[in-house]
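Presented below are the structures under discussion, each in the form of structure tokens.
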Structure I
């Protein structure tokens, strides 16, 4: 199934030559989750599936904190695996299921605190035909514009939970990618949470057609 790249009249980072394939270091994630979230915009989420490199530019993320965040997986209890992972080593994948879909987060926080960044959407870059087959869709615009859609397109499941995203060992990692100018970054409230913090913790690239919601 061949998929044609659709250009929707916005200035994509893909229009510019060159990007960094350097894997983001573990130390990158040892910061406030909101800061890490914003800095992840433009980075490449990479998956090697059956020998094929699949990747996309991260264009939408949400930051989550620890037990004091009403939308956090650690809000009600610190006993569960997700809560412990949220407070554990940074740079690890935190994968959980919602409505029969896997959601991919990366643990990010300052020492002694908890937090993570949910990757909500990516702009497809490499391996688009295979991603479309994995999703079973032809419309590129709906290929990876949501947290459950991008995990299906990249064949990411619970097996990646607690695997490091700062090394290539397990076939899923994050690279430096492109630089997104601050003027092109927007913020809003997080999506689908019943209780939210006052600070807007969803970050996305303005006018990007692959963002889940504008």
Structure II
């Protein structure tokens, strides 16, 4: 046990020295499970992902169709508002920016925000600049395995930090919705479930924007 603690502390110190550990965060070698409400069941025959709002044409993909969309892999550091950070996590899925770049989705100029709609009416909001960047992915796999049900299977939004491809903002992990079912593009911002409960709307990990606006 003490060896594991020393190993974790050494890795945490290394991440801090490299500038990858945000203020107020601690490294975890586990993957904590945090969400509100029960884990939904997945029926591939009934599942779909809808796209609507400030788009030229609404879209909908069933599970078979979604798996045929262009896929990517990316390694990210992820940071939870509850103060744990996990480094070099590998995700596989579909980049929203790829769907836009390759014409699967055509946005109107008025699309300023992405509202992620998940099971049970849960929503999360992010600016379009983040939604169309490398740090946001519609993920189906974690470390080469399908995401587990309690982490968002079959599809979840992922937002994190990419070493060497730093964005101006890195949101906390809650800004990627588990059990994703819809992507709504809007003109105006629409704070989601946790934002309405008092969490920070921008949620930048480097500015430690945990609560309040």
Structure III
């Protein structure tokens, strides 16, 4: 008979390193309390890592520099939570700038807008991911780049976009069909529509 620890490990190994999961992903393997205890044992044994309360990862291992287990990114954790909760999310403000390469600063607490439950996830590092309830129109983007640009530019503010930032955005837009971005024009502020349109010229 396989132990519940072995069953869980077999499942996460099948999914591959970098997989994020919680006890709810193993409801078919045993009682909830038994699953939680098994995950706790595996984390203590460093077979998996605890990312936050109730959230774990079967980490990728960096061997070249000997850095060991690699923790998942904010984005990977947030996307896992959104998928688990069947919610939509979009990164806001300074984090959207960071994702796009418009800023090198990573905020201590990353904020996402969501149509799911508002909450704050405290990570093992002490940093956090905050989910804030928002209006449906903020989640209606069809194109990810259009979405990120909109929230990054809103944070920078009209009239505050530097030439260097415009040049960087223009490089990003070269890899995206204008027609794909234009589909989201109706939910962008006018000044952002105009800026993006001009950068395509």
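Each of I, II, III could give Cα extents along the principal axes in Å, but the derived value 55, 35, 33 comes from II.
Looking at relative contact order in percent (Cα under 8 Å, 6 or more apart) over structures I, II, III, structure I comes out largest.
Here, each number is a calculation from the coordinates, and none is a lab measurement. Owing to the predicted nature of the structure, the values given are computational and were not obtained by experimental measurement.
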